[in-house]
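Values quoted throughout were computed directly from the atomic coordinates according to the rules given, and no laboratory measurement underlies them. What you are looking at is a predicted structure, and each value in this text was computed from that prediction instead of being measured. Cβ atoms are built from the backbone, for glycine too; each structure is taken alone.
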Structure I
Amino acid sequence: MSTKTSGDWIAQFPGLMQLDEQVKAPLAESSRIVSLPVGTRIFGPGQAPSNYMLLLEGSVRVQQSSDTGREIVLYRVSAGETCALTTACLMGYEEYQAEAIAETNVSAVAVPRETFDSLIAKSPDFRRFVFAAFSERITNLLKVIEEVAFARIDIRLAQNLLRLAGDNRKAAVTHQQLASELGTAREVISRQLQEFQRRGWTASSRGAIEIMEREALEQLAKA
C-alpha cells in the first residue's frame, strides 16, 4: 500500500533537513509512503530499482544466496537509513544481485528514479546525503567481509548469540538463521553449538538457544 506524502518525513533524516526549499519541494511532492507487511520480499536478483528508498519504520534484511543454497546476511536497514545496494543500482543502472526481506512491518519513503536522478545532478546537499549514507554502509559491509574471511567462527557465534539474546536468557533463532547471519554452513553452526553445549555454555531447544553461562560467552566474544 502506498500514499502520497506531505514531506513531514524529511525531518527524520537530518541530512535532508539542510536542503533548500526548492529541493525539498520536488522531493516531497513526488515521493510516496509505502507500507509493507513482515516477510515481504522487497527486491530480488534480476530486478532493477525504480525508487530510492528511505526507511521510516521497521527493519529490512539484505542477503545473498549461492547456487548451493547457502545464504549470508550482508546488512540490515533500520529506520532513518537507506539501502546501499539500491543506491548503487540506481546510480549504475544495474540490476540487484541480492534480495531484501522485511523482517518486521515496514514503512518507507519511495522517491522515483526521475526525482533521484534530477536531485543528484542539481543539488550538492542531496548528493552529499546520498554519498555519505552509501559510504557508511559500504564501510560496514567491508567489515562483514573481513569477519567472514578471517574471524574465528566460535567468536562470531558467541557475539551473535549475545546480541540476539540481549538482556534475555534465550536467543530466538535457528541453526539455519545463525548460519545465514555468519555466512557459513548450517553444519558448521551445529557443530560449534554442540561444543558450546558440551562446555555447559548453551542449551538448544526448538527455535531457540538458551544461554547457560553468559560470562563464558562474553569472554569468548571479546577474544
Structure II
Amino acid sequence: MIRYILFDLDNTLYPSSFGLEEQVSQRIQEFTAQFLGCTVEEARQRRQDRIHLYGTTLEWLMAEEGLSDIEAYYSVIHPEGEADTLEPSPEIRAFIQSLPIPSAILTNSPMEHAQRILRKLEMEDLFTHIFDIRWNGLKGKPRQEAFRRPLEVLGLPAQEVLFVDDFPSYVEGFIHIGGQGVLLDEQDRWTDFPHPRIRRLTELSRYLGVV
C-alpha cells in the first residue's frame, strides 16, 4: 500500500516545454568550461565521460577537479529570476491537492531553486517536505543514500513510498532499494522502460495502491 509520494521537481511538476532544464544544463556547461579552463564542448565531453559515476555535476567537480566553492557554483547555475518563464497550472495543483496521501519533494537542486519553482507554480503549500541536495549532504539521486535519508524522515519503508521522476535511472534507483517508482515520460521517449510509465502527471492516480 502506498502511503506517501515523493515527487521530483524539475520537468515533473511542470512541463519540459518551458525549457528550464536546458537553461540549467547550459549554465552548468559554461561554468564547468570556465572552471576547467577549456571550451564548452570539451567541458561537455569531460562531464559526459565522468557524470555516470556521480549523482550530480557538483559531486564530480568536487571529487575530481578540486571545486570547493559550492555557493559560487549554485549562484551561477541557479540565478535569481531563473523561474520567471514558468506559469502555474491550476490542473496540476488541483490534482496534487486532491491526492489521498501526503507528498514531498526530492530534488538534486538546492533549496533556493526549489522554493523559487514552487512559488512560481503556486504550489508552496502542497508538500510536507522539500528534500534538497544540501540537506542530502550533496549526494544526489540515484545514489541510495539520497533516497534512504528522506525515507528515514518519513518513517516509512521504501515499498510504501511512490517516487515519480522524469529520469529513468533515478526511478530505477528507487526501485532498486525496494521502492515503488513511476517514470514521467512526457515525450514518450522511453518506450522500453520496464517499469510503470506515464505521459501526464494526472495519470499517476491509477497507480496509487496498485503499483
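Ranked by distance in nm of label points 7 Å out along Cα→Cβ at positions 53 and 117, structures I, II are topped by II, which has the highest value.
Taking FRET efficiency 1/(1 + (r/R0)^6) of positions 69 and 181 (r between Cβ atoms, R0 = 30 Å, to 0.05) as the quantity of interest, name the structure among I, II where it is greatest. Largest one: structure I. Taking Kirkwood radius over Cα pairs in Å, for residues 85-188 alone as the criterion, the highest value among I, II goes to I.
Given 4.1 as the derived value for distance in nm of label points 7 Å out along Cα→Cβ at positions 29 and 61, which of the supplied structures I, II does it correspond to? It was calculated from structure I. Thinking only about distance in nm of label points 7 Å out along Cα→Cβ at positions 77 and 93, which of I, II has the largest value? Largest calculated value belongs to II.
In this comparison of I, II, the computed figure 4.6 for distance in nm of label points 7 Å out along Cα→Cβ at positions 13 and 197 is attributed to I. Here helix-only ellipticity at 222 nm (-39500 (n - 2.57) for each DSSP H run of 4 or more, over all residues; to 500) was derived from just one of the structures I, II, and that gives -12000; the source is II. I, II: which one has Rg/Rh (Cα atoms, Kirkwood Rh), as calculated, at 0.95? Only structure II yields this read-out. Please state which of the structures I, II yields 5.4 when distance in nm of label points 7 Å out along Cα→Cβ at positions 37 and 157 is computed from it. Computing distance in nm of label points 7 Å out along Cα→Cβ at positions 37 and 157 on every structure in I, II gives 5.4 only for II. Computing relative contact order in percent (Cα under 8 Å, 6 or more apart) across structures I, II gives 25 for structure II. Comparison across structures I, II (criterion: Kirkwood radius over Cα pairs in Å, for residues 21-108 alone) gives the highest value for II.
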